[in-house]
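Student: Just below sit the structures, each encoded as structure tokens.
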Structure 1
Amino acid sequence: MINIIPAKSEDLIHVQSIAHRTWPDTFGAILSPAQIDYMLNWFYDINHLKEQIGQGHIFLLANEGGEKLGFTGIEINNVPGKTKIHKIYILPTAQGKGIGKKLIQAIKAIALENEQTSLLLNVNKYNTGAIEFYEYLGFVNIKEEVIDIGSGYVMDDYVFELKL
């Protein structure tokens, strides 16, 4: 049985591990290996993740029999009344088990408890599998965004929203 559990500071090693095992498969055909390494080393540095928790981000882990299969990182009121999904990844070997849906349900519950009106997330324009998943769940593409992340790299994204 898959359970969604809050991640504590000491669980961030699982977040980091899942990201490092997921990104090459998710982005290997979209981003250069150098950009993947750059982003993983920045976004998933344990100290950076701890800083995010200190700033109010919430991390949730998908757990099955003690094995961590996926995670999400969210921020309530990123924009007033809106919860931002900053990160959501499931191990390639665990995809198709409904983990993504369970993580989104848990995020919705937290957002509603905090009187949020919608969920926001960015998705790479070329990540067609993720785009199809979010559209299936009712998210709507509301705009395009190119974000300079330094070292000559950008994130070329769509911004999706789900009204609650």
Structure 2
Amino acid sequence: MTAAPLVVTLVLDDATQQRFDAERARLFPAGRTAVGAHVTLFHAVPGELEEQVRADLAEHAVDAFDVGVDAVMSLGRGAAYRLAAPELDRVHRALQQLWWAHLTRQDRQPLRAHVTVQNKVSAEQARETVAALRASFVPFTAIAHGLALWRYDGGPWTALARFPC
């Protein structure tokens, strides 16, 4: 039997996390918010690698660092906030190199860090949301506090571990 895939996310400061969770709860279609707002670094690392993934995440959890929340992005049928942080890109590349042979095509792509606050809506509704978010958006700085490891259970995720900065 194959182990469930692993998901790796970035842990943000509480105030930023609460803001994104509230927007996601307000903007996502009913019944589609099984997982709170998150910054996915890896979507499907093979579950059989869990021991190695834990060790690698512990080794690559660095000191807390600033993450720029610098724009509202259209996802076609949703909306997200774009994130920018050289340290995040560095950590992602290092982990990507360690797990390269086991990664899906999606997880082999360069990181386009973002937080999705709306998805799976009509293109028209998404355009309206993006316009409304852009109209009031002011760039700000969040703080990354670590990395989190989750198991994908076919909908909700199960938290496995946090690797604080």
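Read-outs throughout are calculated quantities, based only on the coordinates presented, and are distinct from any laboratory measurement. Here the structure is a predicted model, which is why all the values come from computation and not from measurement. Cβ atoms are built from the backbone, for glycine too; each structure is taken alone.
Student: One of 1, 2 was used to compute mean count of other Cβ atoms within 10 Å over residues 134-141, and the answer was 15.4. Which one was it?
Tutor: Comparing all candidates, it corresponds to 1.
Student: Taking relative contact order in percent (Cα under 8 Å, 6 or more apart) for each of 1, 2, which is largest?
Tutor: Looking at the calculated values, the largest one is 2.
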